[in-house]
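Please go over the structures that come below.
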Structure P
Amino acid sequence: MHVERTWRLAQGATLSEVTAHLCRALGIAIRVLPMSDDPVRTRVLTADGWLDFQEYFVHRQCRPAVREFAFAGAETARAQPDALAALERRDLRAIIICPSNPFVSVEPILAVPGIRAALQQSHAPVIAVTPIIGGKAVKGPAAKMMAELGLEVSGEAVARRYAGIIDGFVVDHADPLPEPLQDVTFFRAATLMHTSDDRLRLAHAVLQAADVLGATQT
């Protein structure tokens with residue numbers, strides 16, 4: 001997939017066009033949109049200096065201690081127009097930030113001009129799902145990054161990271177409900193997904209939480 005994407009981008013296709021092509025090839029009917037068709041590179045300041053994310057993640061296997069993140073090109077990138085329009089739709093039931101690494105998966109998207117504002121101005125409730133359960137990340141280096149940045153390794157710390165853009169946050173049943181956070185309502189659900197049924201249950205729980213938030217906002 002990476003070779004195909006790189007080849008098509010080199011031929012002049014946009015990332016949106018490449019993504020649509022891959023979805024068709026894989027039989028994915030849902031429309032998938034990138035945050036931007038412009039290049040944005042994640043860079044990691046570590047104890048060994050600045051590293052490109054793939055160097056840090058693949059070659060160095062996330063071993064160097066993290067100090068800071070930067071998203072080169074984000075300040076001049078243009079939000080993908082259809083993605084921005086989707087966030088601005090008035091008939092949205094919810095905008096969901098899935099349980100992923102806040103630093104290198106979600107914040108690069110928020111760094112593109114216009115996207116953070118679209119979330120803040122949306123008429124739909126914005127709800128995020130914790131990537132941290134019991135003080136550990138389900139997958140990847142999120143917990144390690146949080147500890148190295150001096151943050152508590154918890155869902156509550158992730159919610160605070162998203163403060164100002166989310167209306168609700170879902171923590172796992174294994175964790176207690178966090179202390180109240182201004183303008184954020186906390187919900188609990190089983191967030192660890194092993195099976196398709198687990199995924200469906202969590203999706204329904206998140207939508208129900210979003211409906212509760214939507215009812216209080218109207």
Structure Q
Amino acid sequence: MKSNILDILKSKKEGKEVAIRGWIHRHRVSGNMVFALIRDGSGVIQCTIKKDKVNEKSWKDSTDVYIESSVIVKGTVKEDKRAPGGYELQVTDFETVFKGEPFPISKDLSEEFLLDVRHLWLRSQKMTKILQIRSTLIQAIHEFFQKRNYTLFDPPILSPNACEGKMTLFEVGYFGDKMFLTQSWQLYAEAAIFSLGKIYDVAPTFRAEKSRTARHLAEF
């Protein structure tokens with residue numbers, strides 16, 4: 001039975017056999033044992049692979065992986081207070097789906113480098129937590145307004161007009177015409193209130209402000 005990691009940690013399936021699909025988060029080989037942290041979109045769990053408890057292929061796969069290799073792991077859940085989440089997986093079968101390449105991100109790298117490999121940096125625990133917090137916040141915003149009988153109104157992202165001044169417009173080609181990334185939902189909202197009344201929106205806006213300070217964002 002395939003499970004996600006959060007379900008395993010929450011349900012405390014002590015002694016039960018489970019299978020997970022995920023990626024190698026951390027990896028260490030120590031003699032006849034391999035310690036691997038496996039992550040999926042829900043969390044991280046420690047996996048212990050003992051050479052005498054798995055077949056030859058599983059042992060070979062478990063010792064020859066990179067960070068972010070995709071894997072399928074089967075094993076028995078055991079309580080271990082030292083492990084992340086308080087549980088580990090004692091592995092009976094380990095399969096590498098795709099080994100990939102050496103992961104380019106390590107400790108103490110510059111912000112500029114991390115921005116260049118943003119698609120990979122999103123997999124870090126720090127970025128994952130930020131995105132989860134953002135998701136929770138947006139959900140709370142929706143709940144707040146919907147409980148007060150507001151209607152969600154999504155305006156167009158492309159606009160033919162400036163709303164906050166022409167100097168900060170992002171111009172976009174639109175089938176031979178000029179369009180702009182919206183600076184605000186204001187003009188569309190002014191029209192929509194006469195149809196829907198109480199409205200709200202959670203959507204990006206754009207300002208082409210050339211500044212590197214923490215008070216200026218090109219997209220927010």
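Looking at structures P, Q, which one was helix-only ellipticity at 222 nm (-39500 (n - 2.57) for each DSSP H run of 4 or more, over all residues; to 500) calculated from, given that it came out as -10000? Source structure: P.
Between structures P, Q, the greatest calculated value of distance in nm of label points 7 Å out along Cα→Cβ at positions 111 and 191 is seen in Q.
So FRET efficiency 1/(1 + (r/R0)^6) of positions 143 and 167 (r between Cβ atoms, R0 = 41 Å, to 0.05), computed for just one structure, reads 0.95; which one of P, Q is that? So the calculation was done on P. The maximum of Cα Rg over 2.2 N^0.38 Å, for residues 79-198 alone over structures P, Q, that is, the highest value, falls on Q.
For Rg and Dmax of the Cα atoms in Å, the calculated result is 24.3, 72, so let me know which of P, Q that is. Structure of origin is Q.
Computed from the coordinates by the stated procedures, all read-outs in this text should not be read as laboratory data. Being a predicted model, the structure only gives us computed values, none of them experimental. Cβ atoms are built from the backbone, for glycine too; each structure is taken alone.
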